[in-house]
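The following blocks contain the structures, represented as structure tokens.
Taken together, the values in this text are just the output of simple stated rules run on the coordinates, not laboratory data. The shown structure was predicted, so the numbers you read here are calculated from the model rather than taken from an experiment. Cβ atoms are built from the backbone, for glycine too; each structure is taken alone.
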Structure 1
Amino acid sequence: MLGWALSFLMIALVAAAFGFGGIAGASAGIAKVLFAVFLVLFVLSLLAQVLRGRPPV
């Protein structure tokens, strides 16, 4: 998921460099949402691992 967020961020930067404001804005918005989802899932997986009591691999 982090890879997708970084991909959309790169698309947004390239689109902004070429002057495509609408595409850049949309791609940046998608990148923000995907990054937020990634962070939430990452924190939830860390909490699940701590609650199970298993040592990290």
Structure 2
Amino acid sequence: MSDTCCKGDHTGHLCVLVSEKKFDAVKELVKAPTFICFNCGRVADAAKNLCNPMPLEA
């Protein structure tokens, strides 16, 4: 993994939601994942919910 910094506003990122134990919100954001976080490996439907997103499919 190369760049491990958070890109953009951290609000709404899965890492924050999990640390706040907002698991119902997390479930809604990961139903049809198309992005993976290059930092932590979490997946999400939208890039805006990850710190360092990259598409799952190239």
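Given that distance in nm of label points 7 Å out along Cα→Cβ at positions 26 and 42, derived from a single structure, equals 0.7, which label among 1, 2 identifies that structure?
That value comes from structure 2.
Have a look at 1, 2 and say which one yields -29500 for helix-only ellipticity at 222 nm (-39500 (n - 2.57) for each DSSP H run of 4 or more, over all residues; to 500), as calculated. Answer for the origin of the read-out: 1.
Among the shown structures 1, 2, from which was the value 27, 58, 14, 0 of P(r) over Cα pairs in 10 Å bins from 0, in percent calculated?
Matching structure: 2.
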